[in-house]
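In the part that follows, the structures are each spelled out as structure tokens.
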Structure P
Amino acid sequence: MSESESLRAALQIFAHQLVNVTYDGTGALPGVERFLTQFEAILDGISLVTKSSFPAVIKKTMLQTQLRGEPAVWCWESKEFRDLPYEDFKNALKTKFGKEKDKDNGKVPKTVM
């Protein structure tokens, strides 16, 4: 396999992985952390193969397209969060969806002492 064929195959694999890494708001903090770790690992792999990096604005758009359900609605419809820089957006995503939610009403459960 030539170098260009190898690069093309690697990029196809990364593209397939990227499409399949999504986050729907479930799984609380471990879920969102795992999603972001996988997302960034795939982007890092693509950057390594192509010897180039993605500008933060492109990373953010790519991240937004991988969100499903409530997180997708939140990121596209809320101007406050839509306009955040990439790193701030990731932190807002963790803050908004990284809490253990009460399955009955979607609220954060109160701590019992």
Structure Q
Amino acid sequence: MTREFTFKQYLESKEKLREAVKNTPQRVAEYSVRKYCKMPIGESKDSKEYVALKPKHKIIVEWLYADVDNPTPLNVKFEGIEDLDTDQEFATFWSGQKLQKWLLRNARETLNFP
């Protein structure tokens, strides 16, 4: 079964695709900590602080996919930690690859399906 488009619909669909390419995709991923560990947070190595994590704590990372193979972490949130506010966002000085490697060793991504 073929679906026919008008020329106007064709031009509108091309314009939508051009607009979508201009927008850099972002994604919020939730991770569940697997073992006792510490994660450094802060703007730079000089001003870093460590957050002590236990199993079942949650780490929420907002990723910016300017490069599909190497996303950039925009901010990090924590859930389940008594000393920290759940709405407080933290910056990380780690590169995307280093944070992904740390998360791979110390946490599991929680899959949330709607």
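For the read-out mean count of other Cβ atoms within 10 Å over residues 54-61, a value of 13.6 was computed from one structure; give its label from P, Q.
This figure was derived from P.
Out of P, Q, which structure matches 0.00 when FRET efficiency 1/(1 + (r/R0)^6) of positions 14 and 46 (r between Cβ atoms, R0 = 25 Å, to 0.05) is calculated?
Q
Tell me which of P, Q gives -7500 when you compute helix-only ellipticity at 222 nm (-39500 (n - 2.57) for each DSSP H run of 4 or more, over all residues; to 500).
Only one of P, Q returns -7500 for helix-only ellipticity at 222 nm (-39500 (n - 2.57) for each DSSP H run of 4 or more, over all residues; to 500), namely Q.
For Rg/Rh (Cα atoms, Kirkwood Rh), the calculated result is 1.07, so let me know which of P, Q that is.
It must be structure P, since only it matches.
Please compute distance in nm of label points 7 Å out along Cα→Cβ at positions 30 and 62 for structures P, Q and give me the label with the greatest value.
P
One of P, Q was used to compute distance in nm of label points 7 Å out along Cα→Cβ at positions 6 and 22, and the result was 2.5. Which label is that?
Clearly, the read-out refers to Q.
With relative contact order in percent (Cα under 8 Å, 6 or more apart) coming out at 31, pick the structure among P, Q it was computed from.
Working: P: 31; Q: 26.
Going label by label, the one that fits is P.
Readers should treat all values here as calculations from the given coordinates under stated rules, not as data from a laboratory. These numbers come from a predicted model, not from an experiment. Cβ atoms are built from the backbone, for glycine too; each structure is taken alone.
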